[in-house]
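A.B. asks: Below you'll find a set of structures to go through.
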Structure I
Amino acid sequence: MLSMAIILLALGSNLGDRSENLARARTLLAQTIVIHSISPIYETEPWGVVDQPDFLNQALLAETTISPEALLALVKRIEAAMGRDFSERRYGPRPIDIDILGYDDLTLRSPRLTIPHQRLHERAFVLIPLNDIAPHWVHPGLGLTVTDMLAEVDASGVAPWPG
């Protein structure tokens, strides 16, 4: 039997009922992984392609016995089931986006998957919710905690969501 791995995921949505999309993604993920902590939801300005609706973002701390590659396949199946169109432009609007931020203290670089997420340390919209649930998690490549990384980014444009 495989041991449980601690995983960190980021969820984002900017099409349709954004909060319902986050809730549905959590429900679908919970069929395969064990979710331990769920951050508050934040409303954030779009990153990359700025001409699109604002996002709702959230982070999850969970455990799983599936491999990183199987986790990526699960995430992609959920995104597709929820209507994400992978032919659309990168960083464009989408009903759901699920990113694997971390998987134990693994460092992995493959053509399909990079762990930890390669832009994790640059993105306030990921670091702010992640800091709520895993402030002491250490980025295995940078040796910095989430709190340390958050101190280095511009957090403007990320606000607690009142909904």
Structure II
Amino acid sequence: MKLIVLLRNPIARTISHYHHHKNWGLEQRSIEAAIQHEASLLNTLTDLSQAFEIYPQESGYLFMSLYVYFLARWLSAFPKDRILVIQSEHLYEKPTETMEAVHTFLGVPNHTLGEYENYFSGQYNRQLTPVQTALAEYFQPHNQRLEEFCGIKFTW
């Protein structure tokens, strides 16, 4: 078995997750209040791997973007050479090259599509906001650990 992990910029993923919940009527709080609440919960843990115990009762806006903890769990069950980690922005920016890497990883013949469409682009303001700045600061040490863990430099 091989796993392909597609990782999106954690700031964009967190904000998108919030807006999906807001649009579906699952979230009533402001994004600031929701993120602050979750950050407070995560800050009470002595080890962030303990966060798996408090979810799915919580929304996971932040936690679901702390990719290194998920990868660490998967690597306890799968050898590293059976997991391909791809930055989703690379898939969107260079779909042909990215899919070629996927085909190579899977050991299947390369197949190129004429067009690669994005079917689920959310509709919300993507301008730089104080929330994004705070999230960048929050995710920075986790992203650094992720890069060290994967041996990949992400462009977030």
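Quick note: the coordinates plus some simple rules give every number you see, no bench work behind them. Keep in mind that what you see is a predicted model, and the values were worked out from it rather than measured. Cβ atoms are built from the backbone, for glycine too; each structure is taken alone.
A.B. asks: If percent of Cα pairs over 23 Å apart is computed to be 45, which of I, II is the source?
C.D. replies: The read-out was computed on structure II.
A.B. asks: Further, regarding this structure: So helix-only ellipticity at 222 nm (-39500 (n - 2.57) for each DSSP H run of 4 or more, over all residues; to 500), computed for just one structure, reads -15000; which one of I, II is that?
C.D. replies: This value belongs to structure II.
A.B. asks: I've got another one for you. Which of the displayed structures (I, II) returns the greatest value of mean count of other Cβ atoms within 10 Å over residues 26-33 on calculation?
C.D. replies: I
A.B. asks: The value 19.0 for mean count of other Cβ atoms within 10 Å over residues 18-25 was derived from one model only; which of I, II is it?
C.D. replies: I
A.B. asks: Can I ask one more? Assuming 2.0 is distance in nm of label points 7 Å out along Cα→Cβ at positions 106 and 138 as calculated from a single structure, say which of I, II it is.
C.D. replies: Here the read-out was taken from I.
A.B. asks: Ranked on relative contact order in percent (Cα under 8 Å, 6 or more apart), which label among I, II comes first with the largest value?
C.D. replies: II
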